[in-house]
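**Q** What follows is a group of structures, each given as structure tokens.
What follows draws every value from the coordinates through simple rules; no lab data is involved. Values in this document were obtained by computation on a predicted structure and should not be read as measured data. Cβ atoms are built from the backbone, for glycine too; each structure is taken alone.
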Structure I
Amino acid sequence: MGRKADNQQFRDACNRLGMTPDERAGFSDSVHDLKASGERGTANDRGDFTWDELLAHGRDYLDLVR
């Protein structure tokens with residue numbers, strides 16, 4: 001999946017979960033922190049998250065901030 005497709009998938013997941021702009025920014029930081037800590041997705045060799053993984057992490061994030 002190319003870089004633009006990754007960004008679109010992230011935006012789509014945020015929209016699906018009804019995130020505010022502030023929540024979206026915080027979730028972006030959270031995703032980067034997950035990757036930096038070694039929790040990588042299974043979509044490709046770069047460690048991008050699949051759609052289902054992204055939604056699951058997004059729900060977990062929202063449970064913490066809402």
Structure II
Amino acid sequence: MKLLEIVESVIETKALTPDTEHQINNLLWSQSLDNHDVEALSKLVDVLLDGSVKCVGYQSCHLALFD
């Protein structure tokens with residue numbers, strides 16, 4: 001599965017799960033990013049920050065990246 005497809009699925013379901021986050025992480029480390037991937041990641045960050053996508057299945061959803 002491509003990164004863009006995963007991000008589209010997250011946005012459609014409005015939920016980021018630990019499993020999905022793990023899939024994204026694996027893809028980020030296993031391949032170089034193209035422009036579509038970078039745009040998809042940017043969109044994912046945007047929807048997480050604006051609250052339209054929620055973190056589910058975590059004890060605490062703390063995005064240290066954005067502190």
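**Q** I have 1.3 for distance in nm of label points 7 Å out along Cα→Cβ at positions 23 and 47, calculated from one of the structures I, II. Which structure is it?
**A** Values: I: 2.6; II: 1.3.
Going label by label, the one that fits is II.
**Q** Matching task: 12.0 is the computed value of mean count of other Cβ atoms within 10 Å over residues 15-22. Pick the structure from I, II.
**A** On the way: I: 12.0; II: 14.6.
Going label by label, the one that fits is I.
**Q** Moving on to the next point. Of the structures I, II, report the one carrying the highest value of relative contact order in percent (Cα under 8 Å, 6 or more apart).
**A** Values: I: 36; II: 48.
Once relative contact order in percent (Cα under 8 Å, 6 or more apart) is tallied for I, II, the winner is II.
**Q** Out of I, II, choose the structure whose coordinates give distance in nm of label points 7 Å out along Cα→Cβ at positions 31 and 55 equal to 2.6 when calculated. Intermediate results must be reported in sequence, preceding the final value.
**A** Details: I: 1.5; II: 2.6.
Structure of origin is II.
**Q** A value of -19000 was derived for helix-only ellipticity at 222 nm (-39500 (n - 2.57) for each DSSP H run of 4 or more, over all residues; to 500); which structure in I, II was it taken from? Don't skip to the end; give the middle numbers.
**A** On the way: I: -22500; II: -19000.
Matching structure: II.
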